[in-house]
Structure 1
Amino acid sequence: MIPLGFPMTFTSAEPLASTERLILRGFMPEDFEAYSAYRLLPSIYRFLYRDPPSAEALREHFDASLDSHFSEDGGSLRWAVLRREDGALLGDVSLKLTSKAALQAEIGYIFNPAYAGKGYATEAVRTVIDLGFSTFGFHRIFARLDAQNTASIGVIERLGLRREAHLIENDRFNGVWGDEYIYAVLSREWADRAGA
């Protein structure tokens with residue numbers, strides 16, 4: 001286990017993790033075209049309370065993510081999710097360090113809708129949660145989801161995270177209020193589930 005008291009950086013193209021179908025690794029400059037193909041889609045931002053970025057802003061965000069790290073609260077690690085059979089970039093998964101003192105992280109993920117319905121997001125998120133507990137030593141990992149984002153809720157519920165809160169009209173975008181769910185799992189709960 002990597003102690004959270006030390007900065008963690010992930011810049012390597014070497015796989016951080018893999019499954020039978022997927023490879024998770026740091027982003028590389030040559031990923032930008034496939035990354036922008038889904039990250040500029042308006043449908044991706046429907047539940048993120050913001051408009052799609054400009055191409056220039058997206059490029060800046062992508063370039064900054066090539067050296068993702070966390071050492072202090074608010075930092076994050078982000079991984080490209082590739083399909084093993086052909087190397088297609090399916091999406092990305094991140095862990096955001098929300099509290100070093102309380103050993104807590106937020107899981108986030110965005111996938112290209114062209115690859116929806118095949119279980120890739122569930123598989124990748126499961127892998128990153130595993131890493132969050134076994135490699136990084138987190139105590140609690142949580143997800144914040146728009147209450148109308150049924151696809152994303154399905155991913156989290158299939159993984160067995162517990163719904164801990166339903167926040168009513170806690171965010172607003174373009175004059176419309178939105179609700180949010182908080183889901184979470186503790187390290188011991190995740191280990192018990194894996195052992196079962």
Structure 2
Amino acid sequence: MAYPSKTDRETILAAAIEQLEERGLRGLSLRSLAATLELAPNALYRYFADRSVLESAVANEVSRLLHAAMQRAIRKGEPEQAIRGIGRAYLAFARKHPNLYELLLLPCGPEDEKASSHQDLWNFVASHVITLTGPDRVNEASIALWAFLHGIVELEAANVFGSEKPDASFNFGLNAWLTAAAASHSPKP
């Protein structure tokens with residue numbers, strides 16, 4: 001067994017993300033994570049007080065991964081194209097990493113672990129939404145966009161669409177959101 005000083009927080013988080021990808025949230029445990037890392041289970045408590053703190057830290061990392069995917073999906077150009085890139089990246093992330101996506105939707109844990117990356121992600125999306133809505137409607141429009149994207153992901157995960165991907169419905173809904181967002185912007189004289 002390795003001594004705690006022979007590991008670090010980033011190594012533990014990387015192993016936890018890998019375990020979560022393979023086994024899902026129910027398969028994530030400090031004991032199995034310690035075994036994977038060839039550590040005594042108590043060694044992990046030096047970095048994470050309990051499973052809820054570990055989950056919050058992993059959710060923080062997952063939020064950063066989604067944020068990075070959204071940033072890569074945006075190309076210079078029109079604000080509408082940025083929103084389309086954000087939407088496609090969100091859907092692609094949820095499809096490719098369903099077990100990680102599940103963790104993003106858990107209630108926030110300890111403030112120091114999860115809030116910052118979720119706030120960064122929210123600010124990133126809102127900074128693009130505001131270009132279409134203006135400042136007066138940015139929160140409502142951002143929430144509506146998130147609810148739409150999450151709804152598509154959940155319906156697809158529940159196999160409501162059968163073997164078909166919901167691309168046509170996704171595009172229709174995103175177009176409706178973009179139309180509503182643009183209509184909500186009322187420039188001040």
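All of the numbers you see were taken from the coordinates with simple rules; none came from a lab. The shown structure was predicted, so the numbers you read here are calculated from the model rather than taken from an experiment. Cβ atoms are built from the backbone, for glycine too; each structure is taken alone.
Using the calculated result -8000 for helix-only ellipticity at 222 nm (-39500 (n - 2.57) for each DSSP H run of 4 or more, over all residues; to 500), pick out the matching structure from 1, 2.
1
Taking FRET efficiency 1/(1 + (r/R0)^6) of positions 53 and 181 (r between Cβ atoms, R0 = 25 Å, to 0.05) for each of 1, 2, which is largest?
Checked 1, 2; max of FRET efficiency 1/(1 + (r/R0)^6) of positions 53 and 181 (r between Cβ atoms, R0 = 25 Å, to 0.05) sits with 1.
If Cα extents along the principal axes in Å, for residues 37-132 alone is calculated from each of 1, 2, which structure is the one that comes out at 52, 25, 20?
Computed on structure 2.
As an exercise: P(r) over Cα pairs in 5 Å bins from 0, in percent, calculated from one structure in 1, 2, equals 1, 8, 15, 17, 16, 13, 11, 8, 6, 4, 2, 1, 0, 0. Which structure is it?
It must be structure 2, since only it matches.
Just checking, which of 1, 2 has the largest value of distance in nm of label points 7 Å out along Cα→Cβ at positions 93 and 117?
1
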